[in-house]
1. A value of 1.9 was computed for distance in nm of label points 7 Å out along Cα→Cβ at positions 45 and 61; which of P, Q is the source structure?
2. Have a look at P, Q and say which one yields -21500 for helix-only ellipticity at 222 nm (-39500 (n - 2.57) for each DSSP H run of 4 or more, over all residues; to 500), as calculated.
3. With FRET efficiency 1/(1 + (r/R0)^6) of positions 13 and 69 (r between Cβ atoms, R0 = 25 Å, to 0.05) as the yardstick, tell me which of P, Q scores highest.
4. Have a look at P, Q and say which one yields 52, 29, 17 for Cα extents along the principal axes in Å, as calculated.
5. Which of the displayed structures (P, Q) returns the greatest value of distance in nm of label points 7 Å out along Cα→Cβ at positions 21 and 53 on calculation?
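Just so it is clear, none of the values below were taken in a lab; they were calculated from the coordinates. Predicted model, so just to flag it, every value in this text is computed and none were measured. Cβ atoms are built from the backbone, for glycine too; each structure is taken alone.
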Structure P
Amino acid sequence: MSKSFFNIAAISLRIALALAFLSAVADRFGLWGKPGSPGVGWGNMTQFNAYVAKLNWFLPAVVIPLTSWAATAAEIL
């Protein structure tokens, strides 16, 4: 296979990964619907904060919002 095929494949995979991250961010901001709607994971930052708290049970509660915003910022970047 040619080098250009692998370049196109790599770019396509990068775009797909970027769209997946941005879709998760859009869900946190409620762009895919309200919490509980079909296909919506969180629907708002409050629901996402609860999810982050569940995953990071060892962190103090005061750090959870900062952690969720840091994850959101990292996924946007």
Structure Q
Amino acid sequence: MDERNVSMDDLITLIKDGEIIEDYSNSKPCPSALIMGMLDRQCCHAVVGICKNHLRIVTVYWPGEDEWINGRQRKAN
């Protein structure tokens, strides 16, 4: 998060107001999801593990136009 200049408040806003765009229900050690949200009018992604008693932040990043369409849909390889 520090490398990408995303604060804890930004992350909380992204998770609270964002939208799950990919579900990784079979991931280990906890099911997880890719959440897309807007921070400062820019699309941001967070991969979050949804464990029994806590959330696990896997990564937070700014999706690149080379891999994503409008930050919501992966481009075909």
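1. Going label by label, the one that fits is P.
2. On the way: P: -21500; Q: -4000.
Considering all the candidates, the number was obtained from P.
3. Q
4. Source structure: P.
5. Numbers: P: 2.7; Q: 3.4.
By distance in nm of label points 7 Å out along Cα→Cβ at positions 21 and 53, the leading structure of P, Q is Q.
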